[in-house]
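Undergrad: Read through the structures below before going on.
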Structure 1
Amino acid sequence: MITVGIDHGTSGITACIREENNNTIFKMRRTELKNKSFLSELSNHVDLKDIDLIGVCYSMGDGINKILPIEKVENRGVINIEGIGEKIGGGTKVYEEIKASKIPSIVIPGLHKNSECLDERFRALYSHIASPEKISIAYNAHKTFNLKNFILSDISSNTVTLLIKNEKIFGGFDACIGAVGILHGPLDLELIRKIDSGEITANEAFSKAGVVKITNMYSGVEDTKAKIMNNYEKDNKCKLAVDSLVLSVSMEINSLMFLNEGKNIVLAGSIGTWKNPNVSEMIKEHIDGNIFVLEGESAAIGSAMIAEDVLNGKKDILGIGVEL
C-alpha cells in the first residue's frame with residue numbers, strides 16, 4: 001500500500017510518500033510552485049499509478065466537516081480564502097493538479113463551528129479552531145505515542161493548540177485567538193486601532209502579529225523563522241522574541257491543562273521541535289506535565305497515516321467522520 005500526505009503549510013507544500021511505515025519526504029516552496037508541477041516532482045519519487053490514496057490538506061478546510069473524496073468536495077473545501085494570511089497560490093495549484101489527475105484522493109477538513117466532534121462550548125465560542133493539517137499532526141501524535149488524551153501544540157509560523165480527550169478532538173485555540181507564532185498572532189489594542197484608522201487591514205495585522213513584530217526582521221513567509229531563530233544568541237530582539245513566544249505558548253497550554261487527563265503534552269512544528277535554542281526544553285520549564293516532541297514533517301506524515309487507515313476501513317479519525 002502506498003499513500004501520500006499533503007501538508008499545505010505557510011511556507012510551502014510538504015509531501016510524504018508512505019509505504020510499509022517508511023516515509024519519503026519532499027518539500028516545495030510556495031514561490032517554486034508558480035513555475036513547477038507538483039505531480040511532476042511527486043513522480044520523481046513514486047510511480048503515480050502505484051499511489052493508492054492521497055490525503056490532502058488545503059487552506060482552512062471550513063467548508064466541510066468530514067473526510068471526503070476529492071470529487072465530492074466543492075470549492076476546495078473552504079467557504080472562502082479571505083482573511084487567512086498571505087496568499088501566493090501554490091496550494092491552490094497543487095489541489096487542482098491532484099483533483100485533475102484522478103488519483104484517488106481524500107480531503108481532510110479543518111475544525112470549525114460545524115465540526116461535530118468538538119465540545120459544543122468551543123463551537124459556540126469560536127467560528128474556527130484549526131486548519132486541516134493540525135488534524136493530521138494530532139493523528140500522527142496519537143499513533144506515534146499511543147496517546148488517547150493529550151494536548152497538542154503546533155508551533156511554527158503560527159501556533160495552534162488542540163485538546164484530545166478519549167481519542168476525540170475536544171477543542172482548542174486557533175492562531176488568531178491565543179498564543180503567537182513567529183509570523184501570526186492575535187490582535188491587541190494597538191493593532192485594532194491601526195485597523196480602525198485604515199492604516200492596515202485585519203489580515204495584514206494578523207500576518208505580522210507574531211513575535212516578528214518584536215524583531216522587525218520580516219523576510220517573507222519562507223525565510224523569517226530561520227532568521228529569527230538563528231540569531232537568538234546574537235541579537236537581543238531575537239532573544240526577546242523567542243522567549244516571549246515560549247511564554248505565550250506555555251500560557252496557552254496551561255489554560256487547557258485542567259481539561260487534560262494524564263497531563264500529556266505533544267509539541268510539534270518547526271519551532272516546537274527547534275533544537276538551538278531548544279524550544280521544547282524551554283516550554284517544559286513552565287509546564288507540569290509529560291512532554292513529547294513529535295519530530296519531522298508531522299503534518300504530511302499524519303495525512304499519509306490518515307489515508308492509510310481510511311484505506312484499511314477506518315471510519316473515524318479523532319472523532320471526525322469518514323465518508324467515501
Structure 2
Amino acid sequence: MDKILSPARGRATISDVAKAAGVSKATVSRYIGGDRQLLADATAQRIEAVIEQLDYRPSRMASALKRGHTRLVGMLLADIRNPYSVAVMHGVETACRQHGYSLVVCNTDCDDEQERLHLQALQSYNVDGLIVNTLGHHAGELSSLARELPMVLVDRQLAELQADLVGLDNADAVEQALDHLQQRGYRDILAISEPLDGTSSRQERVSAFQASIARRRGLRGQVIEVGGSLHERLAGFLASAGHGPQALFTCNGVATLEVMRNLRERGEHLFRDLGLVALDELDWYPLVGGGITALAQPTERIGAAAFQCLLERLQGSRLPARRMDLRAELIVRNSTPIRD
C-alpha cells in the first residue's frame with residue numbers, strides 16, 4: 001500500500017479516512033460502529049490500514065449519541081468543599097467506573113444561579129442520568145428535567161420531585177446521639193445546626209432532636225444555628241449550667257468546626273466540663289482534645305447506593321420512587337466522658 005499522508009491541519013477526521021480508503025463516510029462509520037462483518041474483507045482491511053496510518057481516533061461522544069446514550073452520569077453538588085460531598089462523590093465515581101460509566105461533576109458553591117446554569121449544562125451534555133445534592137431552590141426545573149431522564153437525590157428531599165432518595169437515617173442518628181449522652185450522664189443538651197434554609201436533612205435532624213428530647217424525662221434541650229450570634233448564644237448556654245452536666249450535639253461537620261473555633265476563642269478546657277457528639281466523621285476529629293465522639297455517615301455506601309438506584313432506572317425500572325436511609329455508626333472518643 002502506498003504511504004498515506006497525514007492531514008496538514010492535524011488530527012484526522014472520518015472524511016480523511018474515507019478519502020484515503022476510497023470509500024464513503026457511511027462505510028467508515030459502519031466499520032467503526034462494529035459492523036465490520038457487513039463489509040467485504042478487502043474493504044475492511046483497507047479501512048483498518050488507513051486508520052492506523054492516520055492515527056485516526058473516532059469521537060466517542062459522537063458514536064454514543066448515535067447509539068442514543070453517552071454512558072455519562074451527571075452529578076450536581078451543593079458544595080464540593082464539604083468533606084461529606086467529596087466522600088459521597090467518591091462512592092458514586094467508583095460505582096460508575098465499575099459499571100462502565102463516567103462521571104461529570106458540577107459544583108454550585110451553594111449559589112442558586114450556579115445551580116440553574118449547571119442544570120442546563122448537564123442537560124446539554126446529554127448525560128444518561130443525574131445524581132443531585134441540591135439546594136432545593138429550583139424544584140420546577142428539576143421536576144422538568146426528571147421527566148426527561150432518570151434522577152436520584154442524595155441527602156436532600158424535594159417534596160415536589162418524585163425521585164429516589166439516598167441518605168442518612170437522620171432520626172436514628174439523633175437517637176443514637178441522645179442515647180449515648182443520656183447514658184453518660186448528660187442532662188442539658190444544646191444542638192447546633194447550619195441554618196435550615198429549606199434543607200430537608202437539616203430540618204429532619206432538628207425535628208428529631210426536639211421530638212426525642214420531649215420524650216426523655218430529665219433531659220433539657222434547645223437548638224441554635226451557626227452564624228453571627230453563635231458566640232453569644234453558646235456563651236449563654238454555658239452560663240446557664242444548673243440543669244445538670246452539659247453537652248453539645250453538632251448536626252454536621254460545618255457546625256462542629258464553627259463550635260470548636262468558638263470554644264477555642266473562649267479558652268475552654270475541652271471536654272472537661274462540656275461533652276460533645278458530632279454528626280459526621282472528619283479526619284481531624286481524633287486529633288482534638290483526645291478525640292471527638294462522632295456519628296459516622298456511611299458516605300461511600302450512600303454514593304454507591306445512589307448510583308445503583310440510578311442504574312436500575314436506566315435499565316428500565318418503573319417502580320414508585322423510594323427512599324433509602326442508611327444508618328450512622330457511633331464512634332466513642334474522649335469528648336463524652338462519663339459524668340457522675
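Bear in mind that the values in this text are calculations on the coordinates, not laboratory data. Source: prediction; values computed, not measured. Cβ atoms are built from the backbone, for glycine too; each structure is taken alone.
Undergrad: With Rg/Rh (Cα atoms, Kirkwood Rh), for residues 195-274 alone derived from the coordinates and found to be 1.05, which of 1, 2 does the value describe?
TA: 1
Undergrad: OK, next. A value of 4.5 was derived for distance in nm of label points 7 Å out along Cα→Cβ at positions 27 and 131; which structure in 1, 2 was it taken from?
TA: 2
Undergrad: If relative contact order in percent (Cα under 8 Å, 6 or more apart) is calculated from each of 1, 2, which structure is the one that comes out at 17?
TA: 2
Undergrad: Taking distance in nm of label points 7 Å out along Cα→Cβ at positions 75 and 187 from the coordinates of each of 1, 2, which one would give 4.7?
TA: Attributed to the structure labelled 2.
Undergrad: Tell me which of 1, 2 gives 93, 40, 32 when you compute Cα extents along the principal axes in Å.
TA: Source structure: 2.
Undergrad: Hey, helix-only ellipticity at 222 nm (-39500 (n - 2.57) for each DSSP H run of 4 or more, over all residues; to 500) derived from one of 1, 2 reads -13500; which structure?
TA: 2
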